[in-house]
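J.: Please go over the structures that come below.
Bear in mind that the values in this text are calculations on the coordinates, not laboratory data. Everything numeric here is computed off the predicted structure, so don't read it as measured data. Cβ atoms are built from the backbone, for glycine too; each structure is taken alone.
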Structure I
Amino acid sequence: MGKETRTKIYGTLGPSCHRIDILKEMIGQGMSGVRLNLSHVSLKDSEKWLGEWQEASQGKCDLLIDMQGPEMRIGSLEEVLQFEAGDQEEIPIPDRVLPFLSEGQEVLLDDGKILARILSVGESSIHLLMLRAGELSGGKSIKIPNVENTLPALTEHDLSNLSMAKEAGVTGVMQPFVRGAEDLREVRRALRDEGAEDIRIFAKIENRRGMEQLDEILSEADWIVIARGDLGNDMPLWELPAAQKKIATRCREKGVPFIVVTQMLSSMEHAMVPTRAEVSDIARAVWEGAGGVMVTGETAVGEYPVEVMKYLVNTVQSAEQSDCENWLDF
């Protein structure tokens, strides 16, 4: 195993890192476990990757699965779309999301990277005016400001994955867009029905509603995930650091461990060295009392997954060893 840290350190399994040799190197750097995103694939689809993971980890590391839950996403695209501000695009939308959309709404796509206005709503798609330049691939998130999400906590896809979770060696379930304690009770009932009640539940706080219901969520969650991607879409971005600190403080008060995630080493998807701001962000999470930190695209699709883990582990270890006892008083 790699370097010892009090803070758990997670990567995300994906095309860039699923090979046994790469995973062994990442574990050797100090990785505690991996996340597998099941938004578009199933545990059944992922058998090859899971086999490689189990061989590399020898069952000694965590395997977290990230569910679909009530998260809204666009449909599949045949190719990546490149566009400029002012362009118009037709985007496929799943049936369960269409009822929430209407002409004139502004929407945020791919964790808020893209802003667009709906020109019209069709039977299976929306026609958009792009307000920010960018690129878009299929299955990315769609956020509709000021519209309440009333989708079920678990999809049929989720229930199918939960039925296979224990056999697959899953140790934790990450539930997206948790809106209250009942969402977590539903997940726990589903796990219990499958004889998998020992699997921990990680509640992702991704909007203001989750923050407002944090105390009741804390009563049902094993871990909290401060998921800054969509959380940052639900408020002015400059308010996000204070929101992170508020959630972290409440978790410490209630004795519930938490993970900080999203863009921790985002620049390293295409660079071998992180920015100074990124390593400072990681250290801040440790000093705020995070029980874990996680990277996503950096290891799933990035060019340097082993180097990402090296910087993540070393930064966490340095932060843990630093004399910052008064940080929480700031």
Structure II
Amino acid sequence: MRLALLFCFLLSGCQIGYLMKSAYSQADLLRRRVPIAEAVKTLPEEEKRKLLLAREAHVFAETDLGLAHTKNYDTFVQLDAPYVTWVVSASAKNELKHYLWKYPLVGEMPYKGYFDPDGAKREEEGLRAKGLDTYIRGVTAYSTLGWFRDPVLSSMLAYKDYDLVSTIIHETTHATVFIKSEADFNERLAEFIGQKGAEAFYTKRGDTAMIKRMQDDLVDEHAFGDFISAELKSLEKWYEDRRGQTIDEATRVARIKDIQTHFASELKPRLRDPDGFKRFEKSELNNARLLTYKLYFQDLSQFQAVFDKLGRSFPKMLEFARSLEKTDDPVAELARAAGP
């Protein structure tokens, strides 16, 4: 699963220590940037090819899709770890509800990021002490929403080609349209534009084989999205039916484990690549982790419906998304625009 993170480190004024450490780490990351033209001279051929692909994808995103013109992705940073950041998420134990952190400018977000895993672990320990479910995940790419010149990170070069292209477009979408306190909408929009943009990129290249591979993988992703959405609705009802009651932890853990049992018996046999969701099948699920799947594997059909109504025009789709910035409920407005 590819994860994309909206950058919140430098925007939090409520924890001075956190702010200072994050600011230092971000500045250090930016200091380590080297121009792509210089980086390709020393990289192995495969990494060089992917780095140039990332640069090409960014140019395409700006010139062909109408995404914001930035100076992003013309530099490269070699990391000394597989992830650039570690992100903490949390949820109450008795309901599927994000624990939210408040930030200036970007509003409420369902995660908090750290450049070092130890900081993320300390944050997680504090949340657990409050009786919350928690989840830490490593992140390979993020967007600073155009405030800084984002580099291509070495962690991104491990992606499949079309995932790399989709990620560049995904992150550039965040730098183009971002609605305060609407993580759900922002991620779904970026994922949709990323997927459709990558398809347009390879269509322009005339690479039908790559489009076929991408579409085949998306069949599994969409099937999993439908599966996890239905399971989470069922779990939400289970919690709702027990509202006000004390839920035995062993009973709750067993109920969540049922989701993996259903996956193994109902969805896995139908997947083209069953091993693609091995981590989901083997992980210790809790509400926080399940909500992360909800955030990144949601149904994109409403975006598709609006996109179709707008003649499959990327600029018009982005204009529509921007028009929702001042609405009270962009998710509801999207639903209305998509129609029945």
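J.: Of structures I, II, which gives -17000 when helix-only ellipticity at 222 nm (-39500 (n - 2.57) for each DSSP H run of 4 or more, over all residues; to 500) is computed from the coordinates?
T.: Considering all the candidates, the number was obtained from II.
J.: Moving on. When semi-axes √(5λ) of the Cα gyration tensor in Å, for residues 167-262 alone is computed for each of I, II, which one produces 24, 13, 12?
T.: Working: I: 24, 13, 12; II: 37, 19, 8.
Attributed to the structure labelled I.
J.: Here FRET efficiency 1/(1 + (r/R0)^6) of positions 39 and 95 (r between Cβ atoms, R0 = 35 Å, to 0.05) was calculated and came to 1.00; which of the structures I, II was it taken from?
T.: I
J.: Could you figure out which one of I, II the value 20.1 for mean count of other Cβ atoms within 10 Å over residues 55-62 was computed from?
T.: II
J.: Could you tell me which structure in I, II was used to calculate percent of Cα pairs over 33 Å apart as 28?
T.: Attributed to the structure labelled II.
J.: Check the numbers for distance in nm of label points 7 Å out along Cα→Cβ at positions 143 and 159 across I, II and tell me which is largest.
T.: Answer by largest value of distance in nm of label points 7 Å out along Cα→Cβ at positions 143 and 159: I.
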